[in-house]
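**Q** As structure tokens, here come the structures.
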Structure P
Amino acid sequence: MTEPPVPTLIAQLERTPDPRRARGQSFEWRVLLALISAAVVGGQTTPAGIADWVWAHGQALLAELRPAKKRLPSASTLYRVLRKVNRQQLETQVAAHNQALDDDDGVTGGVTAVNGELLRGQAVDGKAVRGANQHGRARHLVSLVRHGSGCVLSQRAVAIKSNEITAVPLLLAGRDLRGTVTTMDALLTQRAIAHQIGAQRGHHLMVVKENQPELYAHIELLFKVPPVPMQPGELLTDTTTERSHGRLETRTLACSTALAGYLDWPGAAQVMRRTCQRVILRTGVVERQTTYGITSLGRDLAGPTQLEAFWRGHWTIENKVHYVRDETLGEDRGQTHTGNAPQTLATLRNAVISLLRHRGWNNIAAALRHYGASVQQTLQLIGWPAT
């Protein structure tokens, strides 16, 4: 039995309801969405850039899209779409498209557990849309991202960073978390979130800092003064060394089962201490950092090697999504701030990054240059003609 094909991006996007009144529908909805998403694939980062790209490639776009009006929409029409499209419904369609890409992959972000099971990591973290925030409208987006690939599986908007805590349950709601390990930084290390992940049959790995003072104190004390007598195999360690970017980095992850059953934490199976020493080769300066964590992964699933893989995998969300949106796609520098436009553009950027990585592109800037030079290839990537 063959697997159904992954739906195209444009076919998924056009399921978002058209917000225009009947009298204002001069151009087909799918044509407008195709123009905007194709311009983002072409490397455009602002509404003005999108409009300029459309007009610069006007003849080729008309030949490929064949709109009923036989002409292209104005810049104001394109901007109006960005401002007025229902951002939540657009996010739902992009999430469905990205989930299909992730399901088609099926292995990226996976770590082989001790018992041979494949567990796939996914990271939760938030990001401010700083360009829009400069105009007095706080925009903070919380995302669920696959380790390794950077595929954005879901995204929700919150007013301020602290609201991430209430957004994460909604981000995860209804998801089948079997076979997954959800990783998050200290702000989101909350009992309710840990409980929800377990209730949805998933596992968690959370960084622990002083915002959970009692939990932090217990874990810190354990690793500073191990309990006596130490049981055989109760404490395991793994050390890795890597030289890159002018640094020699040594990471040691120690994990213990000593607090399992003692801590008042949902599903607590192991606690961790991760020490990182960085030597700046040019200057000889040495930097050291110690961080603690907690996980629901028991020894039947994860030792220190597996836990280190999930810990490092968490940084996919920063390196392959947030950094690319800011530096390559200009999100932090952008000044778009009216209506739904900032979040709409962020959602389309997620879609484009996920699609390009699914196609095998590691260098997103190079991918944008490649597709931006050819209208035909750009439209083929997003799946035109829409079905």
Structure Q
Amino acid sequence: MASDVQNLMELQQADKEILRLREEVAALPKRVAVIEQKLAGTKASLEAAKTAVKADEAAKRKYESAIQDLQGKISKYRDQSLAVKTNEQYRALLTEIEFAQQDIRANEDKILELMVNAETRDKAVKAAELELKAEMAEIEKEKIQARERTAEDEKQLAEWNGKRDQARAGVSETLLRHYDRVFKFRGSGLAEVRAQKCMGCQVMLRPQTYNDVRNGNMVICESCQRILYFNPSNEVELEAANNAHQRRRAKPKADAAQAWFYRPDYAEHGEVLLGFTNESGNSSRRIYDFNTGRQIGDVLIREGNYRLAFPEDMTDETIRLNGHWDEEEMEEWGTEMPMTALDALHTDLQLARSDHAKHHAPKQEHSQAVTSEHPAAS
């Protein structure tokens, strides 16, 4: 089973790298296409600016030609005015000359406006030419990089495909079919388990399921269908991070509704963990093997507070521990305590012993015999 999981982990790494490389190879031409599209826009802007300059030049020539025609008419009217015989004819020619002069001034204004705009047009053309030149250089650079990146990606793809084939060869057909199906729809076929949680879908696992994963059994997440695996080093890091926030051990509350104890000598079982709960005038007791977390016997219920109901369990070697889990949650444990709860009680026992050693170290030689045993913790 462990080899299957290891091969599947290598397979998933290969599949993800292959997927990433393929996406990168497909994205490179698209990136170049975006630059080329921008380049086409710059070319269009340059052509529009040049067209505008040409249009202004054509308009200027048209207005200059119109002025020449009007100046010719004025000269003609003035020649005619010398030959007229009546004042009425003379005034009519003067009116024509005045209209022609007004048209000349209007055309001159339009030419002046075009000359003012010509500077702006020239600047727009030069700016567009510079932008086009820069973009053409950039797109050539992008194309070279794209070709180089594609060649490198293709090389890595060949390597990862080889690793993928090798990993798949080490996994059973049944597991491969399941993995392929889940990977296709979820982008991953495996998920790590941390702190009793599937890291793929973030759903808490049942205690028995969590224990099976930690023990190296092949387990599939009931929520997301990913194949689950456990990495002890990550769990240690998580516990270390959690412990970093706990500067000192909190003392268990004497009047707490739930109490946990460690006993090193419970009948033929040896080391055990005792869990007591007070509720509605009654108390219940659960016993778990200290090393495996498996429940010993059935849950026992008696009348009264647990200290009064189970006095035989309170010995000089019994050590009070920190721990509290809801009754409903403990019912879900079934016949085995989850590793998170078991590890928490183990850790607290170490802290309790450490605190005891710090606060009860012998100061005189005659006190050594008195402190050699663990007193009962409150």
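**Q** Out of P, Q, choose the structure whose coordinates give helix-only ellipticity at 222 nm (-39500 (n - 2.57) for each DSSP H run of 4 or more, over all residues; to 500) equal to -22000 when calculated. Intermediate values should be presented prior to the final figure.
**A** Details: P: -11000; Q: -22000.
Here the read-out was taken from Q.
**Q** Then there's this: To test your reading of the models, identify which of P, Q gives 28 for percent of Cα pairs over 37 Å apart when calculated.
**A** The correct label is P.
**Q** Also, quick follow-up: State the single structure among P, Q that was used to calculate semi-axes √(5λ) of the Cα gyration tensor in Å, for residues 195-322 alone, giving 26, 19, 14.
**A** Considering all the candidates, the number was obtained from P.
**Q** So if we calculate relative contact order in percent (Cα under 8 Å, 6 or more apart) for every structure here (P, Q), which label has the highest result?
**A** P
Taken together, the values in this text are just the output of simple stated rules run on the coordinates, not laboratory data. Quick caveat, the model's predicted, so the values are computed rather than measured.
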